[in-house]
1. From I, II, III, which structure was P(r) over Cα pairs in 10 Å bins from 0, in percent, for residues 64-183 alone = 14, 46, 33, 7, 0 calculated on?
2. Using distance in nm of label points 7 Å out along Cα→Cβ at positions 8 and 24 as the calculated read-out, with 0.6 as its value, let me know the right label among I, II, III.
Structure I
Amino acid sequence: MEIELKEDERIDDLEWNGLKVIQNINGFCFGMDSVLLSDFAKDIKKHSKVADLGTGTGIISILLSHKIEPKEIVGIELQEDVANMAKRSIILNGLQDIITIKNIDIKEADKHFENGYFDAIVTNPPYKKINTGIINENNSKFISRHEVKCSLNDVLEQSFFLLKDKGELYMVHRPDRLVDIIDVFRKNKIEPKKIRFVYPNIDKKPNLVLIQGIKKANPSVIVEKPLIVYDKEGNYTDEILEIYHKK
C-alpha cells in the first residue's frame with residue numbers, strides 16, 4: 001500500500017514478516033529497547049487486549065501483533081504528529097483490524113476506557129526525570145526522553161486502572177531508576193514479578209532493565225539471567241540474533 005510521507009520521514013524495513021515502520025529522521029526513532037521489550041512481552045496470552053502506553057512510532061505494537069495473537073492492541077500517544085505517523089505505519093502494514101492509535105494523554109486514559117479493560121500493558125516511558133540529563137532542542141525528542149508530560153507514577157496509576165486484576169505490565173527502563181520503579185510499582189499495587197538486566201557486553205554494567213509486574217499479585221520476584229547484547233568480538237550474541245530473527 002502506498003503511503004504519503006512527509007519531507008523528513010522515511011520507511012524502515014524491520015526485516016521480519018514484511019513489517020515496516022515510518023520514522024521521522026529529525027524526531028525520536030525507536031531503538032533496541034523497544035525491540036527487546038516486544039520480545040520480553042511475547043508471553044502475553046493469546047487473544048488479549050493490550051495497551052501500548054506512549055506508543056511513539058508504534059513499533060512495539062507492530063512487533064507484538066506478530067509475536068502474540070492479540071484480540072486488540074491500542075497505542076496511546078500524546079503528540080499529535082507522532083500519533084498520525086504511527087497511524088500511517090499501521091495502515092502500511094495492514095494492521096488496522098488489530099491496532100488502533102489513540103491521540104490522547106496517558107494521564108487521561110481512564111476517561112477513555114473502562115476500569116480493567118486491558119489484559120496487558122506494554123510501555124517504554126520517558127527515562128529521565130525532568131531537569132536531568134542533556135536538554136534536546138527537538139521538542140518531540142525532549143518529550144519522549146524526559147518526564148515533562150508524563151511521569152513514571154502517571155504511567156503506573158493509569159496502568160492500575162486500565163488493567164484487570166492479575167493483568168500484566170511490561171516495561172523497559174534504565175537500571176539507575178530501579179529503586180524508583182519498584183517503589184512506584186508497589187505504591188500502585190502492581191507487584192514486580194520478573195526482572196531482567198540488559199548488558200552491552202559482559203564487561204560493562206547494564207544499561208537497560210526489563211520488568212514485568214502483575215496487578216494485585218503476591219510479593220516474590222524472579223531475576224532472570226542477564227541478556228548480553230555483544231560478544232567479546234563485538235558481534236551480536238546468539239540470543240540477540242534470535243530476538244531480531246537473524247538466527
Structure II
Amino acid sequence: MQLVKLAPHIYYTEPEQKTDRPVLGYILGDKRAVMVDAGNSKAHYEAYQNLLEKHQLQIPEMCIITHWHWDHTFGIHALKQKSFAHVNTNRRLKEMSLWEWSDAAMKDRLRLGIDIPFADTCMRAEYEDVTSIQVMPASQEIQNEMSIDCGGITCQCLHLPSAHSDDSIVVYVPEEKILFIGDIYGDDLYQKGKRDLGKTQELYLALTELDFEIAVPGHSEPLSKERLLDFLWQFISDE
C-alpha cells in the first residue's frame with residue numbers, strides 16, 4: 001500500500017483489489033488532519049497509520065465515513081479518532097454489529113440474500129479468521145452536511161443522492177478543489193448491480209454545481225470533474 005500526494009494538503013492510499021481495500025483519504029490543515037473512510041479491517045487501518053508515521057504526517061483527529069459498505073467501515077472499531085457517518089450509515093452498521101461472524105453464519109446470509117458473494121469473498125481474503133470481524137457504528141452522526149475547519153483547509157461533508165448507496169457522503173475540500181466521493185457514482189451491488197437513474201440524475205446535477213476539479217473515488221485513480229460527469233451522463237442522456 002502506497003501513500004500518494006495529490007495536492008499540498010491532500011493524500012490518498014492506493015486501493016487493493018484482492019481484498020477490496022478502498023482508498024483512504026488524508027486531508028491536512030494547520031489545526032488538524034482528517035481521515036476519509038476507516039478501511040476494511042484493523043490491519044488496513046494500521047497500515048494507513050504506519051504510512052502516516054513513515055511520511056511524518058500528523059495523525060488525523062477525526063475520520064469521515066463515506067457509506068456503510070464493509071470495506072469502508074470494518075476498521076472503525078480500531079480507530080483512535082472520532083468517527084462521523086450519515087445517520088443511515090450508522091443504522092446499517094448497528095444492524096450488522098448484531099450479526100454473528102462465523103463461516104456458517106456468513107453462508108446463511110448469502111443463502112438468504114442478506115449479503116452478496118463479492119463482499120463475502122473479499123472478507124474471507126482480508127480476514128484469515130472471520131470470527132475476528134468486529135462491526136461498530138461511527139461515534140457521531142451527520143444528518144445532511146457538516147463543515148470541519150482544519151486550519152486554512154475546510155472539509156465539507158455533504159450527503160448527496162447515490163444509486164450505489166443512499167447514505168453516501170462526499171468530502172469536499174474547496175481550497176484544493178478536490179472531492180472525495182467514495183463509491184457514490186457506482187451501481188447498487190446489493191441490488192444485483194441495478195442503477196436508479198433518478199438518483200443518478202440527481203447526483204449529476206449536484207456535482208455539476210460543486211466547484212471541484214478532481215474527484216477521488218473509493219476504488220480507482222482520481223479523475224477529473226469532466227470525466228466523472230461524462231460517466232454519469234451516459235446513463236441519463238437518453239432519459
Structure III
Amino acid sequence: MAMLEVKNLSISYGAIEAVKNVSFEVNEGEVVTLIGANGAGKTSILRTISGLVRASEGEIMYVGNDISKTPARKIVADGLAQVPEGRHVFPGLTVMENLEMGAYLKTNKEENAANLKKVFERFPRLEERKGQDAATLSGGEQQMLAMGRALMSQPKLLLLDEPSMGLAPIFIQEIFDIIQDIQKQGTTVLLIEQNANKALAIADRGYVLETGKIVLSGTGKELLESDEVRKAYLGG
C-alpha cells in the first residue's frame with residue numbers, strides 16, 4: 001500500500017523550475033531513497049511534501065489525502081516529520097528542550113514520556129547530554145538530536161534530508177544503522193542522501209534525479225548494480 005504518492009509534481013522559484021513533473025511513491029514500511037547531484041531538486045521535493053514550499057503543479061497524496069495545500073503544522077500532526085538538511089537544532093536550548101519541542105503537538109504526557117524513553121534507548125548519548133546546550137554537541141550528536149526530535153512526534157513517515165552530511169565515517173555508519181532500526185520498528189522512511197552507496201544499500205527502492213527530473217528508478221540492489229548509477233554516483 002502506498003503511504004505517499006507524489007504525482008506530476010512541479011516546483012518553481014520565480015522563473016526557475018526546480019522540479020519538473022516528478023512522480024514516485026513510498027509504500028508503507030519501506031525505505032525509499034532519492035539520489036542525485038546538488039541542485040537536482042531533492043530538498044525542494046522534501047520541503048514541498050512537508051508543506052514548507054508550495055507546488056506549482058501536481059498532487060501529494062499522503063495516506064490517501066491530497067496534502068499539497070495542507071499547512072505544515074497539520075502535516076506533522078498527521079504523522080509526517082522531516083529531519084532537515086544541516087540538522088537545525090535549537091541553539092540556546094538543552095538537548096531535553098529540543099526533544100520536547102518535537103512533541104509540542106502531543107498532549108498525552110504518559111505517551112510522551114514513553115516515547116522519550118525510546119529515543120534515549122536508541123540514542124544513549126542524548127540522555128547523557130540531556131542538560132547540555134544543543135549547540136555544543138558534535139555534528140554526529142546534533143544529527144542524532146535532530147532525528148530524535150522528529151521521532152518525538154511519533155511519525156508514520158520520516159523524511160531525512162542528507163543525514164550523513166559533514167559527519168565522520170564512524171558517525172555515518174551509526175546513522176545508517178539507526179535508519180534501518182527505525183524502519184524495523186515500523187516507521188516508513190524517505191531518504192535524501194548524497195552518499196548513494198550507503199543509501200542504496202539500505203533502500204528497498206530508489207529514484208535518481210537529474211536537473212529536476214526522475215531519470216532512473218528501481219530497487220536499491222538494481223540501482224547499485226546499474227552501470228549508469230555506478231559511473232555517475234558511485235565512482236565506478
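What follows is calculated from the coordinates using simple rules that are stated; it is not laboratory data. Note that the structure is a prediction, hence the values are computed from the model and not measured. Cβ atoms are built from the backbone, for glycine too; each structure is taken alone.
1. On the way: I: 12, 40, 37, 11, 0; II: 13, 41, 31, 13, 3, 0; III: 14, 46, 33, 7, 0.
Answer by label: III.
2. Working: I: 0.6; II: 2.6; III: 2.0.
For distance in nm of label points 7 Å out along Cα→Cβ at positions 8 and 24, the value 0.6 is produced by structure I.
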